[in-house]
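Take a look at these structures.
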Structure P
């Protein structure tokens, strides 16, 4: 499966996503990388069945200029509505509160996080992404989220600061969206349980969950 990965911002260097997803090449995923927001185009995005969105609205790693626009958020919505998949990881939910079309598409947005701490991820409900997943603990930023009511939560995050939704899905037209909040540190991406969850999320968002 060909996957486009949008990553790299002021707070989240692109190499974390690159190294964090590299083990999944052995599972049959071919990743193309875009770390410069100026490279984005709707035409390129449509050549992929799945986009991984791991970039906050902070521009490239050496700047903090916002890159999202009203035109781009509408393009993302149309991309998913036509049957494609969007997997949002960690920073992909951050700094987009002023773009209501995008936050509605994602099913919510990041609000804040305390200092990094031990965070336990716990599967919830009967969603297929929760099936076979056991609770696991990582040292990470505990993301606090605003969530839309039309989302289906399949994972919660728990720390000394409370409990938050950490994984949810929603549908937009013929397409699918999955959002995962863990992932500030490379060690989180490389945790075996998170690797398994990422692989499941790729297949679910791309409508290939029965093709494994």
Structure Q
């Protein structure tokens, strides 16, 4: 089904940016400055919308002309491009955006044509759907796991890699004992915080990098 891959919804929204020739600072520049200053860890806005797998916001100036025999075309305005993969249905997700990160939603989409604000959530949902483009390609191939399940799997993958590195060259008996301790430590480790680095037990953190990110 378009926009849906298993239990994950792929959202793509293109919102035209206001073009005001009399503005001291253009709306697209305001957007670039605001988006560029957002944190990209657990403090990121979409880390607070708990069903979010990935999210990205960017300003698109124009389409790229690839040369003949293609026809050169241009956009009528600049666009804010919003892409997100999340668990659940669209209406619930848009409501979560409006209620869980309202200040960020207003700060971003207030620079877009026709944005109604978030006080009327139904109007906000209708506006976002009007700007929606069908998603047919996904950046991630996770389609039947929740955010927490995915984070837990990544945590386990990273911890196992670190365990293997840490126990190279040991005897079978030593590895067996170490693995038993490793499993106990891994099972008791909390699920990683969305947007942060992976929460791997301290003694197995060698060579552990990454986590999930929200731009």
Structure R
């Protein structure tokens, strides 16, 4: 699991453990997960996600990859998410791992005219940079031969999983246009467990 100490990543650890998975939580901050409530029940691993050798080593012995990478500063253009996805996919190919489920952004989904939501005229300017890089990360997955799923939420307030969410391939389902971090994490593990939406970007929303 990459991005383990972020908002989604921390919840993802809990959901993956609850589903019976062995979790190797990878993060670039040594000790970043020492305060996690499940500390001791998962394997904590330090790696720079932009370093191919470190990422390959982190994948040794693993069956699948969960991605929960994020950035703190979205006020300016960046390529961290897509660069990291390129490294992760390359490492998966080297290690023979096929399955990846990662969190994206609803801006990478299809808009009414088929173009990505981030390219629609009314897309909020404050989120253009993060949505654009998530779209680039999606393109990396689409160009690969891995069994990928890219779960794309709208606004994610903090909160526990409720189980009240809907998933739809390619587009954002109708709903409240917000979903708790806990529900996003639960959906990621659910998609991993049952193999839904392989080779698809998936919108997730809380129903109205």
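All of the numbers you see were taken from the coordinates with simple rules; none came from a lab. Everything numeric here is computed off the predicted structure, so don't read it as measured data. Cβ atoms are built from the backbone, for glycine too; each structure is taken alone.
One of P, Q, R was used to calculate semi-axes √(5λ) of the Cα gyration tensor in Å, giving 22, 20, 18; which? Don't jump to the answer; show the numbers that get you there.
Working: P: 22, 20, 18; Q: 41, 19, 17; R: 25, 19, 16.
This figure was derived from P.
Between structures P, Q, R, the calculation of distance in nm of label points 7 Å out along Cα→Cβ at positions 52 and 188 yields its largest number for Q.
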